[in-house]
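What follows is a set of structures for review.
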Structure I
């Protein structure tokens, strides 16, 4: 289930990047699962599980959240994973919601809705 969860997250990320990224995305942004770093696979699976658990413990009421709230949840869960896997991450890796580019915010919101 962990690999499957991570793949679902990664596929939603790639779909969001292809939809929202202005211009041609960096190759790493749209690299397939097989080319994704191990830490990133683990992080994707973990955030997938957090979204599913959040939806479950809210009694299925995450549908009442705004797109921004859904995206913020994904972003904060991802930041926690970055801190788990990197002792001193680049500031851009742990940027708060307001500092994220629009394409990334939209992609994070899409990820939540895909998994929800």
Structure II
């Protein structure tokens, strides 16, 4: 399985707009190879908000196809770009056992509207 972790810095003025946009990623549920995505907020010491989103993909090939064919279309439609100060994306391979506890972080206040599961 391929894990994508996205960490976005968002200022307080854009937090609600970012959250609303993040809640519009439902189209992922129909993408071949997509399994699940969830995320939420972590408030940093400097008063900025940090959004952390984790997504699970069947494999790198499915993820690469999504990035090439669908990602930019969805991203543009939901107008999330203007709400982000910074973004860091990491990809890693894990086995099914490791993937089970990916969404159990006590440091993140998960937003129910940000969760997308395979249709």
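Only the coordinates and a few stated rules stand behind these numbers; no lab work does. Note that the structure is predicted; figures quoted are calculated from it, not measured. Cβ atoms are built from the backbone, for glycine too; each structure is taken alone.
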*mean count of other Cβ atoms within 10 Å over residues 9-16 computed as 20.5: which structure among I, II?*
I
*A value of 47 was computed for relative contact order in percent (Cα under 8 Å, 6 or more apart); which of I, II is the source structure?*
II
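Computing helix-only ellipticity at 222 nm (-39500 (n - 2.57) for each DSSP H run of 4 or more, over all residues; to 500) gives -6500 for which of I, II? Don't skip to the end; give the middle numbers.
Details: I: -21000; II: -6500.
Among I, II, the structure yielding -6500 for helix-only ellipticity at 222 nm (-39500 (n - 2.57) for each DSSP H run of 4 or more, over all residues; to 500) is II.
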*Suppose you compute mean count of other Cβ atoms within 10 Å over residues 41-48 for every structure in I, II: which one lands on 11.2?*
II
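As an exercise: Kirkwood radius over Cα pairs in Å, for residues 33-80 alone, calculated from one structure in I, II, equals 12.6. Which structure is it? Spell out each step's value before the answer.
Values: I: 11.6; II: 12.6.
Working through the options, I get structure II.
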